[in-house]
1. Which structure, out of 1, 2, 3, was percent of Cα pairs over 43 Å apart calculated from, if the result is 12?
2. I have -9500 for helix-only ellipticity at 222 nm (-39500 (n - 2.57) for each DSSP H run of 4 or more, over all residues; to 500), calculated from one of the structures 1, 2, 3. Which structure is it?
3. Assuming 10 is relative contact order in percent (Cα under 8 Å, 6 or more apart) as calculated from a single structure, say which of 1, 2, 3 it is.
4. Where does the value 34, 13, 9 come from, among 1, 2, 3, when semi-axes √(5λ) of the Cα gyration tensor in Å, for residues 160-239 alone is the thing being computed?
Structure 1
Amino acid sequence: MSPRIAIVGAGLCGLTISRLLECRGIDFALFEKGEEDKHLKCGGGSVDIYKDTGQQALREANLLDEFLKSANLGDDRLAIYDRHGKKWAEVGGDDEHLGQGPLQIDQLVLRRMLLQSLPKGKIHWGHRVSCVELGAKAKPVLKFANGSTAAGFDLVVGADGIWSRVRQSITSCKPRYTGRYFIESRIGPKNFMYQYIMTEFGTNDTAILDGAKQVIIQRLGDGSFRLYLGISVPEDFLLVSPDLTDLSNIRRLLLSHEFFGGWDAKLKRVIESCERFHIRPLYYFPPDALGWDSVPGLTLAGDAAHASTPYVNEGVNCAMVDALTLVSKIASPEVEGPYQAIRKYEEAMFVRGRDLITESQKQGELMSHEDGPNAYLQAIQLGAIEGDGPAGFHRQVVYC
């Protein structure tokens, strides 16, 4: 008899786990705190999905063909600028691996694809988990904020992000503040600065580096640009700043000399033209947080297990490999029951998660270096930053 699984969190990780379980004929229930309408509208940026990681999970989920219809060949070049608007270089894959880079897809498109592949009756919207407790026969019981409960599961998988409620029943380690905020924004095709961005930056991903301040520009599948403005501020930045629910206040603050006021005039106009802002502090788990003793009936996946800083575009791939590894262990005839499956899955996940966190920390430090683009580009040339992608993949720096 196959186990009954509960997944908490309908992000890309939780949805991938659910789809893989559905394909294996293993009973599951997916609980999500948000409502369906909002989930189908809120997206995020685009993500690079690699052949040996995320694409392999989609292949096992019988969704690879559908994914290929919506994905684009990712341009693995990253253009590097400084705050004066000077383009320093382009960083990309070597000639030997040309065309072997990732396929790129908007997170919203990928999320909708996974959602539509699941039976509607398996997804329980508006169920915010408050805690997980062990009930009769040491089986987990989900308790929800509305006072209801759900039980009868052999395994609960926390895929509910960095502030996971499931995690609290597994380990006492809490997220750490990075010292940085990301302020996300958007510029659409009707924006007066859209054509300038297209002309100046094209379709490449772009990083403008200025020590503790950065702007990352990414073009999405719908033609719009997503911007990430990185700033170094105290953790209570939102509490001590002026009212940051007002667009004019946010623009005024960002364009002050404390942040981007000393940048090139055209770059400041890009910031000034941003259509909306989403402000969030960045948190992560330290590598040594991965290594807890397995807890019968409970495990974690994706950001709930190994949230990292967003400086390498590998978090989604890592989460999808978590999903594939976990479901493979659960379904394996060589694994005796859910607890053994958890132990074998977590052994591999700990190594994978530590590597992701460490590499992302390293890249974040170099992108925030006081020497700006020079330090980052030199590190790539010296091999201090690992190349993501296929085996043997190396990054090349082409100076302008």
Structure 2
Amino acid sequence: MKTQLPNSFIRTLSVIALAATLLFQSCKKDEVIIPPQVTTINASNITFSSATMGGTIKSNGGANITAKGICYATTTAPTVKSDTTNQGAGSQSFSSQITDLLPNTKYFARAYATNSAGTGYGEEFSFTTGAGLPSITLAVTNTTYKEIFANWTITAQGASAVSLSGWVISTTNALPLTGTDVFTSFNTSATFVEKTITDLEIGKKYYVRAFAANGQGTAYSNVVEATTKSLPTATDADGNVYESVLIGTQIWMNKNLKVTKFSNGDPIPTTSTPTQNITAESSPVYRWAPDGNSANVNSFGYLYSGAVATDSRNVCPAGWHVPSKNEWVALQSALGSNPGLKLREASTNYWGVAGTNVYGFAAVGAGMRDQVGTFGFLKTYGEMWASTAFNATDVSTFIVYSTFDGVDQYNRARNTGLAIRCLKD
């Protein structure tokens, strides 16, 4: 049997339904869509023409986001009417690469997000692009006594092409500059350059860096500290220590030898009297004080027979040797004009006429002793043995004079007494 609801109850239900509908419609009318809320992620990876920025969407404002990105300008408060990036729709956080910027320019930028209600903006930040200079790195690969071997690499051209590069060097300025320190430039666009820096001081620390220039200016590389090699000392079998000098590519002891032993410790005797006649001895091993006076040894070294200079036991310290004739010739060639003047010690304590001693060789007039035992030419004649035998009885020599600014090559009998100057192996 079908039950009939009372009309009053039906009317009550209808009123309730109508009220619910009106309430729902009233709530929908209260939902207001607003522009999105976004925060800005500050600039990073700034170059002369680009930068990276980003944003985080905090609220979509009640509607779908249709565009988001970075707006930027050279004035404050940039908007979407300024230059922008666009990272598309959606509420995800984003990162934007801003490109085609001007070098050395200050920009103002902020994140934006757009929905149907409008555009919301994040905090504003500013950044300044780089100057558009090249990027360059320097490496030092080796040093010698007076040279530094360096190379540099241009890793980025900058806002325009590199037109020249070079090196700059200083012994005092830890950040050497082309305007104040010694430099050399090369008109080259090469991205890798190798050069040798020459004519430096021996045993000196230098600050070196490379530079490269384009239309925007000059950029500098990292600084490299490089020290040229120091010259070695030599210690003979008696413990005497000798300084050395560099002439051309040769390293010479700066004093005459004054040792009494060969490098293996075997003694080098002297004659029973300084003036003993040894003409009959074809290959005698002897040493004598210049002029027969031991007080002269410290200033002039010993005089040695030619047999000592050519002896396989080596009278020079380990790592050094009596120079050959060709090595003396090489020294003369390296000296150029007036070699004797340049070699002579700059004092009349050692010569009748002092030299200039420009290389520090400090040649002295030790004189000589002949076979019959006669000494002579102290302070006027500085003749030194070579290790090269001229024939069975004679050995080559090298002569520096007091009153003549040239030098000579000669040959002397092995039983003559002359000075020895050692050369680095």
Structure 3
Amino acid sequence: MSVPFDGFIATLIESIHSLEPLEIPLLEAMGCSVASDVVAAADMPASSVAKVDGYCVRRSDIEGASASTPVVLPIVADIEPGQRPSVSVQPGFGVRITAGSAIPDGTQCVVPTEWTDGGVARVSISQVPTLDDFIMPAGGVVKDSTVLVPAHTRLRSSHLGLIAAAGSDRVLVNPRPRVVVIPVGSELVEPGNPLGPGQVSEASGSLITAALRDAGALAFRIPALPTDARTLAATIEDQLVRADLVVLVDGAGARTRSVVRDVVNRIGGVEFTDLACEPIGVLGHGRVGPDAIPVVVVPSDPLAAYVAIEMILRPVVRRMLGLEPVHRPVIRAMLKGTIETSPTARSFIPATVSFDQGAYVVTATPTTGHPLIATSRSSAFAVVPEGVGHASDGLMVDVVVLERRFA
């Protein structure tokens, strides 16, 4: 009897845990999720700085300055970024300063260069700023202990730049899971090699590896293995030392499926479940090896593999990364056209989404030729639930959004 999809995926995700947090160099953290809030260790800036190029003065010295009656002050020093001020602003004198430089003691305001004649030894000031104008106070950008990146955020380049700006060169993360993808089947030929009778170019392993890298994993694909129990067992055992997750791509034919099942149950415990889900069907999951590494066995059919990636493998990887939510967003949309599916299974149909007259519309992608042609032209799955079978034009259905590109 087929197992309902919702209960299966909930149980599977619950059995997966995020990886042990590690503190790693900042530039190695791209794509990881932070294990705890990243907070500012100090005020930014650490001291008051000039917002503009100009002159530090006492406001009382330039009262009444205008274009017709400028005030002239002698300049006693220049301050550049990175310098600690060695002078203070005394009555009747000014200090020339570059934007971003530390403000010297005694400064009441900064006069922008544009309001002066730009003098070096002496400056003629023709406009008066307000008190503290053009000065960024200590902590004016970020206060000490401010949360910069919340926990469980997947790090992008902008996050890494922000953490670096706060003065940190390392960050505590849930590391990217290492996923080993192993395609199995004597009919499989490595891409780039000529095909013989009855052979096919291995595609599902490449598809899965690329998709899991996109999801944040460090995914590696092993060259396609023949249907041989000894070779498969040795390969899995060799790869366990670098794997947080193993994905086996089950080849075509009963013999390959039998060999895969025998091997994974000899070196671990893997349950094969007949899912009420098209096009996945039977899917294996469990653990292998002395460290009980999670393993998932997916069908080699490209369309089934594609649905398994998005609905099962991607959520597993995001769970390991400590990211929430683990699932793709779901919207409601009106079906355009009709779809015939099995009434006993939930069906995930490659589709495109458009926005028309204030509502989402979903259209099944034509499946002519290789199934990956349809998936490569799709941005969503139209979900036809169990018990429907014939999905008619105008039916409201759930849509799993894979890409945010609506026509």
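Read the figures in this text as sums done on the coordinates, not as results from a lab. Quantities reported herein were computed from a predicted structural model and do not represent experimental measurements.
1. On the way: 1: 12; 2: 52; 3: 38.
The read-out comes from structure 1.
2. 1
3. 2
4. Matching structure: 2.
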